[in-house]
Structure I
């Protein structure tokens, strides 16, 4: 009679704790993460922290001496009429560009979500401004807005309307910047809204149509609520981009005329790279960061409150 060999079940073996396996793989993970950490640290984290450090000093970028001034740069900033003008211009630009681009992006997305001829071509044409370099677009639009030779004023003159001096009139310069900003943003909003619309089940629209809902009612009570998450995302990203606008202003108006387009980004550039007041410019940068952070935080709170209210 042969004795059978005792069987060892896997369930009876002691398993190595999960955290031990994770700790064993940690050096490998750090090795692969090292290039990204070095790049982010060198070009993102270190400049941001160094800028915060500089905001408490007075420095021209060349002198070996950096007198410590504490909060004087921030005090000077908040007592400057130029700063409050730049903040006002930036808020007006951000609000106008965001609202107009959201509305037009949604309208275009709804129209191009229909089964129409040449739909793919239209989508590509609307998205083209998004991938166009901003500086190149600014140069082209500057010629289009030319009061005597520009295409826009020539078109208005053909309709019996005298076009304004777009970029040299303080009343119209910011309007021109907003127009270009909206032109650049609509295509991106359209793509996001299209993705959201194509994820909406058709049964919702069919049920609303059976209940006698008109096209406007279907859009208002079906489409708009389902697009709310996309609208929130686009609002946050648009406001962040708008508060950081610089290149359009630099190419088209350089903050003029009479500082009517002097947004915070250009205000920072002027003091940092023209007047070489790097400490003051660093203070401007951190105030700008704080403004963007507060605006984003408020939007998150409002979105969360609205979601809880619906539940």
Structure II
């Protein structure tokens, strides 16, 4: 497969509830090259985290189920692996940083022991060697006095320090793919900038591919090579990051970018996207964005748009992508 590390094709993930079937993902397709960073952006509930959990095989069943898809990772279809085979890949070749580091870490064990355990499992080393490697990783991610910090519990550390611990733990096995699910959401702006710079440096050093899930388009502009925009369980636009910011083609992408405050302009009110996010139990027919789109016409309400190539590595799922606002 050459430089292609991950290929997700026609991913449908549904959750069966008493109220009905939640169609969380409706035919997601994406690709990721080795050592590339892909930003996955969109409103809360659009399916970003479900996409990541589907790739890692962490969708709880019941109520969730991956209905039909191909998830190729390094030439292997992950959906055809049994639990033991998937467990051997998860954590070693594919690692995930969750949203809240303090809750992802076990509160009853020191952070050094938790990191060392991950290293022992995936590297097959002794307990002592695992702890030594954990301290080395803590030093690598910029934790001051790493030997002392390794003996502390998560509640004794700040949010930024816990996030550094998580990054150290996940990169300790040198995974080919790192999934970062809003890793800076709970951090203040200064610490967020430090964590982003840290991740950029480590990703370049370890040549790790990254799926970076976030709401923050500013973060995407800083750290991502490419970006995929999600809405209501589908990817509506995908391109290189610079191209997306300079020439967005989907009405939803344009609306997201217009809602970013600009320091050079003084406005009384920020632009907003009219309407609300649709229910995924009974999503709109046709294009899922059409009830909120000012450009929608008859085909948009009936037919689901297929991804269309508008230029090299730039895809958009919209019938009116060539029409401005």
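Laboratory data are not the source of any read-out in this text; all were calculated from the coordinates shown. Only a predicted model underlies this, so the values are computations on that prediction, with no experimental measurement involved. Cβ atoms are built from the backbone, for glycine too; each structure is taken alone.
Among I, II, considering only Kirkwood radius over Cα pairs in Å, for residues 81-248 alone, which has the greatest calculated value? Largest calculated value belongs to I.
Among the shown structures I, II, from which was the value 1.00 of FRET efficiency 1/(1 + (r/R0)^6) of positions 57 and 209 (r between Cβ atoms, R0 = 41 Å, to 0.05) calculated? Corresponding structure: II.
Work out the source of -21500 here, i.e. which of I, II gives that when helix-only ellipticity at 222 nm (-39500 (n - 2.57) for each DSSP H run of 4 or more, over all residues; to 500) is computed. So the calculation was done on I. Looking at structures I, II, which one was P(r) over Cα pairs in 10 Å bins from 0, in percent calculated from, given that it came out as 5, 18, 23, 21, 16, 9, 4, 2, 1, 1, 0, 0? Checking each candidate, the match is I. Source structure of the calculated read-out (FRET efficiency 1/(1 + (r/R0)^6) of positions 49 and 201 (r between Cβ atoms, R0 = 35 Å, to 0.05), 0.85) within I, II: II. Of structures I, II, the largest value of mean count of other Cβ atoms within 10 Å over residues 129-136 belongs to II. When relative contact order in percent (Cα under 8 Å, 6 or more apart) is computed for each of I, II, the one that comes out at 20 is II.
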